[in-house]
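Read-outs throughout are calculated quantities, based only on the coordinates presented, and are distinct from any laboratory measurement. Note that the coordinates shown come from a computational prediction; the quantities given were computed from them, not determined experimentally. Cβ atoms are built from the backbone, for glycine too; each structure is taken alone.
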Structure P
Amino acid sequence: MRYGIIGCGRIAPFHIGAAEAGGMEITCICDTDPKAMEALAAAFPACAGAKRYADFRKMLCENPGLDLVSVATPSGSHGEIGLFCIEKGMNVIIEKPVAMSLAEADALIAAADKRGVKACACHQNRFNIPVQRLRKALEKGRLGRLSHGSVCVRWFRDRDYYSQASWRGTWKDDGGCLMNQCIHGIDLLRWCMGGEIDSVYGVIRQNQHPYIEAEDAGMALVRFKNGASATIEGSVNVYNTDLEEVLCVFGEKGYAKISGLCANRLERLQYEGMEEDEDYQAFEEKAKNIYGNGHKSVFADMAEAIKENRAPYIDLKAGRDALELVLAVYLSAKEKRPVALPLRDCSTLDFEGFFDKNGKQI
């Protein structure tokens with residue numbers, strides 16, 4: 001399977017490693033920074049013979065036989081590049097968030113449907129073993145009617161992190177901690193709590209990072225159409241460490257708690273009439289960092305989806321759902337009221353100027 005990547009920055013090694021593990025031929029790589037491409041090629045011998053491109057359009061036009069492309073550029077360009085890939089008939093994996101506006105996300109979904117290509121939102125934590133065990137229990141109705149849940153992402157980002165790239169922390173190309181660092185946990189919460197949302201009430205703050213445009217902490221209360229409710233807590237203000245990502249789900253017949261650095265530890269899964277089923281016992285999937293191990297599963301699933309002509313496990317609708325929930329928190333915070341879902345078109349650009357130079361809401 002012939003593969004190419006657009007964007008050779010922080011997340012690119014996880015994509016290349018997953019493609020390599022899946023036996024893909026790394027045909028071409030693309031980045032506007034030649035040094036980034038050479039660093040990636042030096043780290044992965046499989047990239048040594050890959051053609052280098054500074055322009056993604058040229059790469060795709062000169063390599064029409066690519067079976068799969070992944071988009072790993074700054075967030076603000078995901079929608080544009082992803083759409084170009086799809087319109088060229090390329091199967092594509094798009095890093096989170098899939099776009100910065102709902103209009104872009106809708107355009108991606110419509111184009112993929114029209115062209116008949118496989119398009120995946122890279123929410124790799126859905127493949128975490130603890131998450132899969134919880135999902136299996138939910139699909140079997142083990143927890144009964146859901147009552148409430150929560151997700152907490154408590155990480156750390158300092159000035160050095162934001163100064164590494166000018167797009168970080170901007171409304172145009174990144175958003176804040178909820179859109180960048182916390183969107184994986186937010187995706188898991190919506191996926192596990194029933195998906196369809198009635199309303200969202202959110203608050204965002206900029207407490208410790210006055211040099212960025214967006215939030216460094218956010219909270220929200222989410223009401224689902226199935227009657228359940230949930231809370232979101234996300235921050236990059238934990239002192240000097242990525243502390244944890246915790247997902248909890250409570251139902252009338254059981255509950256679950258997943259914790260760890262990146263939702264990789266099943267602390268407890270308990271339900272009525274539970275037998276000694278090893279799938280539901282405490283378990284920790286070893287993870288070296290906050291990115292976890294799911295990228296290999298994302299790539300393996302996409303390869304299988306292409307070969308079997310089926311939808312990928314994590315489709316663009318999943319990416320849109322996560323995007324919509326983050327934007328709903330932002331909109332609620334801006335308007336200081338609960339907002340009803342589904343949202344009409346909304347974009348991170350709608351929140352430019354949200355904070356003044358002292359981090360206060362304007």
Structure Q
Amino acid sequence: MSSAHTPRELGYRMPAEWEPHAATWLTWPRPDGISFPGRYEAIPDIYARFIFHLTRHEEVHINVWNDALQEEILKALRRHHVPLSRVHLHPFQSYEPWCRDHGPLFVVRDRGGVRDRAIIDWGYNAWGGKYPPFDLDDQIPQHVARFRGLPVFNPGIVMEGGSLDVNGCGTVLTTESCLLNENRNPELNRAQIEAYLRDYLNVSKVLWLGDGIVGDDTDGHIDDLTRFVSADTVVTVVEPDPADENHAPLSENLRRLRSLTDQENRPLKIVELPMPRPIVVEDQRLPASYANFYIANGIVVVPTYRDPNDAVALERLRPLFPGREVVGLDSTDLVWGLGSFHCISQQEPA
């Protein structure tokens with residue numbers, strides 16, 4: 001199913017991540033995939049711990065490569081006492097596990113006490129064609145739409161879920177370094193990209209930050225930088241050390257945030273998060289960030305990195321999520337894949 005009209009024309013919007021979920025979608029990584037070279041053995045247990053936390057609050061749906069991997073998944077989940085009745089496995093093949101970017105983006109519409117849901121199927125090209133092949137990854141939204149029986153909007157442009165963050169009220173955050181990169185939609189300028197965001201997310205305000213953090217192969221996804229935690233409040237990572245490569249871009253993003261306003265032209269409330277110390281593996285600095293947390297029903301899972309600032313980040317986030325448990329989960333091995341818990345997950349609104 002598809003529509004000739006845009007979500008905005010039909011009254012759909014992208015809800016904020018903290019709005020109620022029906023489920024979380026994940027794509028389980030393949031042992032022979034390219035995301036965790038030489039270190040895959042640690043990854044299944046990290047996924048299983050993450051899923052254990054999620055299943056205390058909502059169902060989890062997992063895209064699975066084949067039957068052999070499904071058996072390994074079940075073993076990992078049982079090791080971590082995950083209630084299997086809350087987990088649903090699907091034979092939807094994807095080469096790599098970054099469901100935030102290749103998965104479906106859900107939109108909702110409320111009419112007369114009834115909620116309609118639909119899926120936006122953006123094009124996916126593995127962050128500018130960096131990691132072919134990606135044709136199977138690009139098909140995941142269609143598989144999920146057929147499974148759920150939902151209509152699909154096809155914008156016809158490349159866009160990743162990790163490059164967007166909304167407050168659910170009409171404002172979206174994104175970055176110039178990603179959305180204006182010629183490796184995504186070289187035929188589109190800033191105004192045209194903004195028009196797509198307005199039409200498909202149903203937002204009235206697009207807030208642009210600049211560059212991403214060092215080591216981020218997505219060209220600067222917003223979910224490693226700045227996140228809405230309520231309709232009027234963002235958290236943003238900062239690096240006070242002028243000698244650190246992240247100091248200048250993060251300082252510039254903070255400067256911009258202080259001058260930006262929401263859809264009602266109100267200044268944003270800003271809470272600063274620290275950065276962990278640099279994590280360098282095989283001479284490569286990894287994009288470790290506390291901003292890559294995932295908000296689920298009743299819980300927020302925050303990546304930690306065996307760093308003194310883990311406790312600082314959790315302390316600053318907890319007051320921002322009243323009614324939700326805010327837990328830290330070691331992401332040191334996961335970030336070797338250049339992403340963390342937000343990058344691997346995609347929320348399905350209720």
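Taking FRET efficiency 1/(1 + (r/R0)^6) of positions 41 and 249 (r between Cβ atoms, R0 = 35 Å, to 0.05) for each of P, Q, which is largest? Before the final figure, lay out the partial values.
Values: P: 0.25; Q: 0.55.
Once FRET efficiency 1/(1 + (r/R0)^6) of positions 41 and 249 (r between Cβ atoms, R0 = 35 Å, to 0.05) is tallied for P, Q, the winner is Q.
To which of P, Q does the computed value 13.2 (mean count of other Cβ atoms within 10 Å over residues 129-136) belong?
Numbers: P: 19.4; Q: 13.2.
Corresponding structure: Q.
Have a look at P, Q and say which one yields -7000 for helix-only ellipticity at 222 nm (-39500 (n - 2.57) for each DSSP H run of 4 or more, over all residues; to 500), as calculated.
Numbers: P: -9500; Q: -7000.
Checking each candidate, the match is Q.
Suppose you compute Cα extents along the principal axes in Å, for residues 153-232 alone for every structure in P, Q: which one lands on 29, 27, 20? The structure behind it is Q.
Taking distance in nm of label points 7 Å out along Cα→Cβ at positions 9 and 329 from the coordinates of each of P, Q, which one would give 2.0?
Details: P: 2.0; Q: 4.0.
Of the structures listed, the value fits P.
Tell me which of P, Q gives 2.1 when you compute distance in nm of label points 7 Å out along Cα→Cβ at positions 121 and 209. Value 2.1 for distance in nm of label points 7 Å out along Cα→Cβ at positions 121 and 209 corresponds to P out of P, Q.
Here distance in nm of label points 7 Å out along Cα→Cβ at positions 321 and 337 is compared for structures P, Q. The highest value is that of P.
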